[in-house]
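So, here come the structures, one by one.
Throughout, read-outs are computed from the coordinates displayed, never taken from laboratory work. Computed from a predicted model, the values in this text were never measured in an experiment. Cβ atoms are built from the backbone, for glycine too; each structure is taken alone.
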Structure I
Amino acid sequence: MGSDPVKLRIEGASQSYDGERWQFRDLHLDLRTGEITAILGPNGRGKSTLLRVLAGLLKPSAGKVALNPQMGFVPQEFSGSFPYSVLDVVLMGRARHIGLFQTPRKVDVEKAMEALDLTGMAGYGQRNIEALSGGERQLVLIARALAGENAVLLLDEPASALDLKNQDIVLSLLATLADRQGLAIAFTTHQPNHAVAVADKVLLMLDQARTVFGATDDVMTEDNLELLYGLPIRSAKLGDGELMETAFVPLFRQRDRKGNRP
């Protein structure tokens, strides 16, 4: 797509596996240079399905998809069964440049190391991928996508299994990649606060294949999130001055704990 700020676009897209139950219908969505889009929805609503459509791994039942060959896909987990080194895993992201049955060149190793450095994992190149923590493996998978010199980055729940600190590390990395590298990024999440932290735009996947898409501040409201998740949600302004942030809190049903009684 050259200098066009739109790096990936779907128009009027609909998806159903059986022609009866639809994950989404008549969806219009574009991913732009330097922008982050968060995709939110409950389990089974079709977030991962939509990501597969965006990645070109699944053809939609209807509509048009303008794919981008310079696209990196980051799954939730590394699925290899062989004890690969971290560097070997990242070099897999260079497959488009290396070619079938070819040996990685010096430039491929250099690009892989640059990607590891960008994700803060440069010192882990010779480590076994299986020996890393969940947060470290997630950073390696992001490095694998970056090594391919891609313009679009798609991530399937990149922070779902991480503790709070590692969630912040991954989200901050996505912000850096959008702001400094100009990548067009989309990621799925269950956490509204991930979206308000880094996303420019948000797509909510509602029931009955309905969607809401727009600027984060417009889409992320108590009413919309209650409609999305089916339970009361409240927003709160935290901090002060330039550090003021909006946080969304679900109001879970509370147990009457014995220790709280007088």
Structure II
Amino acid sequence: MISQHAASAADAVPLEFINGIPFLNVSVGATSSRMMFDSGGRLGISVPAETITKSGSVQVLEEKKKFKDLQGNAYETPRVIAGKVVIGSTMLAPVQGQVHMQWGGAPEGPEAELTKARAGGAIGLEAFANFPLMFDYKQRTLSILDASGVIELRQPKWRALDLKYGNEGPVVTLQVEGKQLKFVLDTGAQVNVIRFGAACDTNQACELRDMSGALNLSMRIHRIKLDGAPFDGVLGAPFFRSHRVVFDVKGGKLYVSPV
């Protein structure tokens, strides 16, 4: 077993995809279940009540967590501290999170399987604060990188972007039609979206570039209302399918390599 506080070997964990959204096996105390990996928002872990009861390692706090969805709807749920959380062979430090609650989705039709799977809870970047994480959708893996893996990111095939991490989750600033716009990187989003009127008033591919202009991330993007959101768009499944992506939250960097 690898401790989060120790130097570790790279740990590659299989990903399962449902409608473009990644899921992985997460052990919490005495339980093991499939959870969605949700990088959007400042999420540590979202644990269903049944898992809390069976795990024997989750403490429910009196304090509530309040948050909003993209439409501005407000929610609140009790905070938790989850101990003995294991991903692959890596034991994480105690993870702050919340009692899982679910909204959206559909019990029937094309979204039914995803809606059912999302009931199992979610884990996010906050749980891995000490580790760089690489998502490789083509290989269907999430890799917890060690020091040698981080050194590999210096190779020319990787581009490094400045990464900000706040309540909205991981954010990068990109150039779009001469404007500097903020995008949240969200593994839980099935499509890329941009705020109505911000840029790319077209159904064609939208030209997105890093601040140096050298990295071209152009792709299809949907225009939606993002009233009140502190960002201009979201990069979801299409972005992750076309690039290997490394989040280094501690180092403040996002590394991108086209597939």
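Just a few scattered comments:
- Structures I, II were shown, and distance in nm of label points 7 Å out along Cα→Cβ at positions 45 and 165 at 3.1 was computed from I.
- Value -9000, calculated as helix-only ellipticity at 222 nm (-39500 (n - 2.57) for each DSSP H run of 4 or more, over all residues; to 500), assigned to which of I, II: I
- Origin of the value 26, 15, 7, where semi-axes √(5λ) of the Cα gyration tensor in Å, for residues 53-92 alone was derived from one of I, II: II
- Structure (I, II) behind the derived value 2.9 of distance in nm of label points 7 Å out along Cα→Cβ at positions 149 and 229: II
- Structure (I, II) behind the derived value 2.5 of distance in nm of label points 7 Å out along Cα→Cβ at positions 117 and 133: I
- Entry that produces 1.8 once distance in nm of label points 7 Å out along Cα→Cβ at positions 61 and 213 is calculated, selected from I, II: I
- Structure responsible for 0.8, with distance in nm of label points 7 Å out along Cα→Cβ at positions 85 and 109 calculated and labels I, II on offer: I
- Here distance in nm of label points 7 Å out along Cα→Cβ at positions 29 and 221 is compared for structures I, II. The highest value is that of II.
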